[in-house]
Structure 1
Amino acid sequence: MDRSWARIGWLYALGVLAAAQLGKMSALVPLISIELAMSLTVAGVLISLLEIGGATLGFTAGLFVDRIGVRRVLLTGIGFFALAGFGESLAPSVATLVGLRLLEGAAYLCVVVAAPLLIFRTAPAGRQGVALALWSSFVPVGFALGATTSGWIADGVSWRAATLAWGTVAAVMLLASWRMAFARVPASASPRRLTIPRWPIWALTLAFGCYASFAVGLIALLPTFLVEQAGAPPRVAGLIGGLAAFISVLGVLIAAWLRHRGGDRMAWIVVAIVVPSALLFAVFAEGAGVWRVAVVMLVLNTISGIYSGLAFAQLPALARSDSEMAVANGLTLQFGATGSLLGPPMFAACVERWGWNGAAIAGALVSAACLVLMQWTRADDACPASSLPSSA
C-alpha cells in the first residue's frame, strides 16, 4: 500500500476517535444521571458540548492553524482527549464533567481542523477529492463505534471504566502519532498572511451547514416519532436510528466512487439533496408503520450521504491556494457544527407548529436553501490548491 494512503488511514482513525466521544456520552448519560443526579437538560448539554468549539471557533481555527502548526494542533487535540477521558473516570460531580467535556470540545476542534488538512496535503496529486470524500464519513462511523463500545463497557463494568478506556485509547494513539511523519506545510501556505475565502467556498460551507441541520435534526427526532406514532418499542426505535445514521457511510463510499469515475457531479448533488427531502414526507406520514419508516430511512440516508461525500470532495477544486483550503476546512467545521446544534430544536419547533408533517417541511426548507447555495459553488475557473510540500 502507498505510504500516503496509510497515513491518510491513520488520520481518518483519529477523526473516528474524535467523533466517538459524541457517541460515548450519548450512551453513558443514563448511567451518569443515576449516579450523579443529573437532570435531562444537563444531560443534553453534556452531549452537545463536544460541538461547541467547532460551532464558535471553526473559522478562527482555520485561519490560524498554520501559524500554530498543524501537527502541533493535531497532537494537542489527541492529548486533550486522553486527559479528559482520565479525568471523567474520576469526576466527583456534574460540574467537573461539564468542565472536562469542554476540554473534549477543544480537543474535537483541534483534531477536526487539523486532520482533514493533513489528509489534503498527504493525498496523491489528483486524489485529494477522493480522500476528503472518505474523510466525510468519520462522524457516523465514530458515533456508532463510540456508542456501541461505551455501552458495552458500561454494562459490563461501569460508565467510569468506559471513559477510562477511551482516555487510554487516546493516549496510545498520541504516542503512535508523536513518532509519525505528517505532510509539511506547502510554500503557498504562508503562516504570516491571513486568507479570507472567496464566495464559492462560503456558499459550499453554508450549504454543508444546511445538510448538517437536516441530517442531525432528522436522526434526533426519528426515535421519538417511531415510539409515539409508529408504536415501536424504544429499543427498536434506537436501533433503527443508529442504523439510519450509519448507513450514510454507504452514500459516502458511492460519492468516492463517483468522484473517481468523473462525470457530472453537480447532477448527483442535486439528486442527493432533492430526493431525501421528498422521502421525508413518506417517513413522517400519518399511519406510517415501523418497517416502512425503517426502509425509507435507510434509502434516504444512503442517498443523503452521497451529498456529504461530494461536498467535501469539492473543496480542493474551489480552493485557489493551500491557505484557502485551511480556512475552508475551518468554515466547514463551523457551519457543520452550527447546523448540528440548530437542527434538532428547529425540527422540533416545526413539529410543534404543524405536527409531525412539520419535520418534513423543515427538511424541505433547509434542503431548498442547500440547493440554492450549491449553485454558487461551480468552480469551472478554480485553481486547485497546490499540494507540493516545503519546509514546515
Structure 2
Amino acid sequence: MMIAEKKSFAIGIITRRAGYNFGSSLQAYAIQRVIEKLGYSALILDYDETSKNPLWRVRPFLDDSAYRFMNSVPMLSRRLFSTKHKELCDRDAQISKFSAFEKSHLKLTPKTYRSSRKLASAVSDCDICICGSDQIWSPLLFDPTMFLDFCRKIPVKTVSYAPSFGVGEINTHRDEIRELLNNIDIISVRENEGADIIRELTGRDVPVVLDPTLLLDVDDWRAIAEPSGRKTPYILCYFLGEKRIPYRFLSEFSRHTGYELFNVSTFRNRNDIPGDSARTFSPQEFVGAVADAAFVCTDSFHGTIFSILFERRFMTFERFGSERHGQNSRIHTLLDHMNLNARLIPFDQGYCSNAQAIDYEVVRPSLNRNRETSLNFLKAALESK
C-alpha cells in the first residue's frame, strides 16, 4: 500500500551528514534513495547538528580563519606555512566536493533547522518520520533530535532504520535514552549489540537490519561512481584510525602482489601510508576508487561494505582495541551476516593466506537474503498504520 502523495513530502528523514565522512554522506543518500524506490516522496531534514554541539564549530572556525589569513599573504604562507597551507587547501577542495555531492544527490528541505520546535513544524504534515542510519544514537554525541524527540506532540508515525549506538553499553544518558526509545513506534538497529542495549533498557526485541548502503545494488552505486582512471592494479588503503595502521601487512602484501598502494583519506583522517595518495576525493570518487581496486585494505565499516558490494578482495582491520570493543560491533555484525569473518585480522599482522580471493558465489546468497529481510522490514514499517 502506497501513501497518497497529497503533501509536499510524505516522509521526513533525520540522519547524520556532518563531518565530511564518505560513509555518512553515502548512507544518507542510500536511505533516501531506497525509500524513493519503494514509491514514497522523501526529504532529508537539513538539521544543523552543531546546534546541540557548539564545540564542533571551534575547529572549523579556527581552520577557516587560518585559511583566510594564509590566502591574504600567499607568498609568505607558501614559504613559512607550506604544509599547513596545503592541508587547508585540500580541506577547502574536499568540502566543496562534499557540498556538490549533497546538492546533486540529496534532496534536502529548503530550510536548515536548529531546534526541535522548528523541526516539529517542518514535519507536521508528514505521514512518517524516520531516523537512521549511522551512529546517530551514540551516547558520546547524545542528541535527542536523533531519537525523533521533535515528533512527540504531532500525529506522525516514527520509525528508526538501522541506527547505531556505536558502543557496547550505555553508561550515560540512560534514563533519557530509555524514554526516547519508548516514544518511537517502530525500531530497528544496525548491530547486534544495539539490539541488546534496547532489550536491556526497554524490554523490546528489535530486528537487526543492514546498513542502507547495502540495500542498493551494485548498479545503483555504479550510476553515481566516478572512475578512478588509474591504469595499473592498486591496493586501495582507506583508514579512519591514525594509530592502528597495518604498515607491516601493507608493505608485505604490496611486495607479494606487485600492486602499488593508493591511499584515500579525508582532511579529518590523514595518515602517512607510503605510496600515492588522494586527499580531496568526493563521495562519488571514493565509490569509484573501491570499484576499480584490485584489493582493499580498510578499518572502515563503509569501506568494508563497498568492498563487498563491488565484490573486491579485501581485508578489514579492527580500528579499536579491547578497551573500546563496542566500537568494533558494526564490523563484527556485518562480516557475520555475510559469512566473511575470516576477512577481519589484527592490525599488526603481516601478510597471510586469508588475503586470497573471496568466493562471492557463497557471499551473494547471504547478502541477498539479508537485503530482502531488511527491505521487508522497511516496507512493513512504512505501510503499517
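Read-outs throughout are calculated quantities, based only on the coordinates presented, and are distinct from any laboratory measurement. Not measured: the values here are computed from a predicted model. Cβ atoms are built from the backbone, for glycine too; each structure is taken alone.
Match the computed value -12500 of helix-only ellipticity at 222 nm (-39500 (n - 2.57) for each DSSP H run of 4 or more, over all residues; to 500) to one of the structures 1, 2, and report its label. Can you show the working numbers first?
Details: 1: -27500; 2: -12500.
Considering all the candidates, the number was obtained from 2.
Of structures 1, 2, which gives 2.9 when distance in nm of label points 7 Å out along Cα→Cβ at positions 279 and 343 is computed from the coordinates? List each step's numbers first, then the result.
On the way: 1: 1.4; 2: 2.9.
Value 2.9 for distance in nm of label points 7 Å out along Cα→Cβ at positions 279 and 343 corresponds to 2 out of 1, 2.
Matching task: 19.4 is the computed value of mean count of other Cβ atoms within 10 Å over residues 31-38. Pick the structure from 1, 2. Display every interim value, and only then the final one.
Values: 1: 15.2; 2: 19.4.
Corresponding structure: 2.
Hey, mean count of other Cβ atoms within 10 Å over residues 47-54 derived from one of 1, 2 reads 22.0; which structure? Numbers along the way, then the final one.
On the way: 1: 22.0; 2: 16.1.
The value was obtained from structure 1.
One of 1, 2 was used to calculate relative contact order in percent (Cα under 8 Å, 6 or more apart), giving 16; which?
Values: 1: 27; 2: 16.
Corresponding structure: 2.
Using FRET efficiency 1/(1 + (r/R0)^6) of positions 23 and 95 (r between Cβ atoms, R0 = 25 Å, to 0.05) for the comparison, can you identify which of 1, 2 gives the largest number?
Numbers: 1: 0.60; 2: 0.90.
Going through 1, 2 one by one, FRET efficiency 1/(1 + (r/R0)^6) of positions 23 and 95 (r between Cβ atoms, R0 = 25 Å, to 0.05) is largest in 2.
Consider the structures 1, 2: one of them gives 1.6 for distance in nm of label points 7 Å out along Cα→Cβ at positions 255 and 319 as calculated from the coordinates. Say which. Don't skip to the answer; put the middle values down first.
Working: 1: 1.6; 2: 2.9.
For distance in nm of label points 7 Å out along Cα→Cβ at positions 255 and 319, the value 1.6 is produced by structure 1.
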